[in-house]
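Following this line, the structures themselves.
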Structure P
């Protein structure tokens with residue numbers, strides 16, 4: 001038997017990305033739901049002609065930011081969602097990942113590169129995002145990360161269906 005709280009969670013399932021004002025938006029409640037969103041982003045990037053290096057970078061940053069939002073932001077609460085917004089053009093890939101958690105302060109995140117943290121199995125997601133993105137910003141509350149990736153090579157043409 002389902003409890004009242006778990007019944008209310010049934011309405012919050014992954015949605016197919018929707019397009020509004022040039023931004024695609026998808027909502028997820030678990031890491032199991034992120035693959036279609038990541039595939040949609042890298043698919044559009046491939047249509048634009050982004051390099052495999054850039055596609056790998058965005059794939060990694062998306063995966064890390066979504067997992068961080070679900071695990072650390074929403075504390076794996078299936079009643080909370082993570083909203084992923086993205087906009088892809090010849091100039092850049094712009095992604096926002098926002099959770100419903102209380103947020104965090106970047107200054108309080110342990111440095112993954114100091115010797116005492118090198119053997120820890122986690123803690124490198126933010127480091128990877130900051131390494132691969134051209135720029136990264138966090139909102140005031142620390143529950144939304146925005147990152148941008150510029151093409152590392154000139155893009156030829158534009159996709160026909162974007």
Structure Q
């Protein structure tokens with residue numbers, strides 16, 4: 001019985017460690033995004049997405065173009081923050097969870113807030129995490145190109161963008 005409690009305690013501490021690592025890695029990724037440091041930001045992008053976009057250089061060029069397009073429209077990214085991750089699920093050889101994300105933008109009409117949910121994936125038992133932004137797509141449509149995404153993950157509906165005072 002003593003071993004059972006010891007094992008349960010280890011499992012709970014591992015989960016807490018992994019959830020802390022998700023948030024820590026997400027914060028690093030977010031800081032790189034805000035700073036437009038695409039080289040380091042891409043390090044946190046799920047490798048299959050980088051490959052599907054044509055590799056690091058093409059992804060970097062795409063990100064630069066997207067940010068330039070926003071800038072031309074008078075939109076500037078101010079900050080990214082993250083909430084608490086969901087329960088971590090094991091799917092084949094990966095750990096997966098969802099993570100709430102809040103982005104604050106400056107627009108020509110003032111500051112706005114966007115809330116979304118991203119997917120965190122670890123291929124090394126939670127030591128480090130990659131991230132997937134569904135971009136408004138459902139999990140079912142994501143699974144077309146990423147069939148390893150767990151069917152047990154839940155993506156809550158994305159609330160509308162709100163204006164901040």
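Coordinate-derived values only; no laboratory data. Values in this document were obtained by computation on a predicted structure and should not be read as measured data. Cβ atoms are built from the backbone, for glycine too; each structure is taken alone.
Given 16.8 as the derived value for mean count of other Cβ atoms within 10 Å over residues 48-55, which of the supplied structures P, Q does it correspond to? Label of the originating structure: P.
Calculated for structures P, Q, relative contact order in percent (Cα under 8 Å, 6 or more apart) is largest in P. If helix-only ellipticity at 222 nm (-39500 (n - 2.57) for each DSSP H run of 4 or more, over all residues; to 500) computes to -8500, which of P, Q did it come from? Traced to structure P. When distance in nm of label points 7 Å out along Cα→Cβ at positions 104 and 120 is computed across structures P, Q, the figure 2.2 traces back to Q. Assuming 64, 39, 28 is Cα extents along the principal axes in Å as calculated from a single structure, say which of P, Q it is. Label of the source structure: Q. Work out which structure the value 1.5 belongs to, where distance in nm of label points 7 Å out along Cα→Cβ at positions 40 and 56 was derived from one of P, Q. Attributed to the structure labelled Q.
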